Structure I
């Protein structure tokens, strides 16, 4: 892949990211909620005019299906970005704290089996702490 090709890929990715972020903010805004409620209200009000026909029902079904289909991708994109950013922040905290277990950096890439082993290890540590806590005499 040539350098120019890489630039166009990055530009396309940047365009998508900016557009998806803007759309997610817009779709999640109070204005869009009011628009959605108003649209449904208008649809309900027009029911008697269209004799509650199949076409009348198809209009709202089609509109909501299309909107839902598109918004699912926006939500997933936003969730992926938020998750990645949060994991990077946590990785930096782990890296920067003395005594932290650096093997926990980037653990989201581990297999389910490896994650389960780590979870078991930390559950064992927690159980040991609980045992020590129960044995420790309380001061008055």
Structure II
């Protein structure tokens, strides 16, 4: 039990024109919940490099204007998982979304501030509880 440690997740708040990109988790903990592009920080990897890699791998989009956002402490009791999620806020150039990993994510949606999905992945729920609505982080 002593060797158990939290993992680091990187959640990427990708936005353009007041809309944020959400996807529906599939085949992993939080199945069926809405999330931002999200993945584990790899050993020796920089946070922004992880964000760029994951957004490109999941959506085919290149991102720009990256900023460090808040973090959350996420304990998934039923799954016996513990993450610290670092949020990155960024923009992208085009709406040419591609579903690059259909086995991990069902849909990609762009939502306006008053359209936040109801079933949110735990790190986004905690972001709202511990910090703010993700739309309040946009410039």
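Bear in mind that the values in this text are calculations on the coordinates, not laboratory data. Please read all numbers here as calculations on a predicted model, not as lab measurements. Cβ atoms are built from the backbone, for glycine too; each structure is taken alone.
Quick one: FRET efficiency 1/(1 + (r/R0)^6) of positions 78 and 94 (r between Cβ atoms, R0 = 30 Å, to 0.05) came out at 0.20 when computed from one of I, II, so which one is it?
The read-out was computed on structure II.
Identify the structure, out of I, II, from whose coordinates mean projected area of the Cα convex hull in nm², for residues 38-109 alone was calculated to give 5.8. Structure II accounts for this read-out.
Have a look at I, II and say which one yields 3.4 for distance in nm of label points 7 Å out along Cα→Cβ at positions 86 and 102, as calculated. The value was obtained from structure II. A value of 17.2 for mean count of other Cβ atoms within 10 Å over residues 22-29, calculated from one of I, II, originates in structure II. To test your reading of the models, identify which of I, II gives 18 for relative contact order in percent (Cα under 8 Å, 6 or more apart) when calculated. Going label by label, the one that fits is I.
In this comparison of I, II, the computed figure 14.1, 46 for Rg and Dmax of the Cα atoms in Å is attributed to II. In this comparison of I, II, the computed figure -5000 for helix-only ellipticity at 222 nm (-39500 (n - 2.57) for each DSSP H run of 4 or more, over all residues; to 500) is attributed to II.
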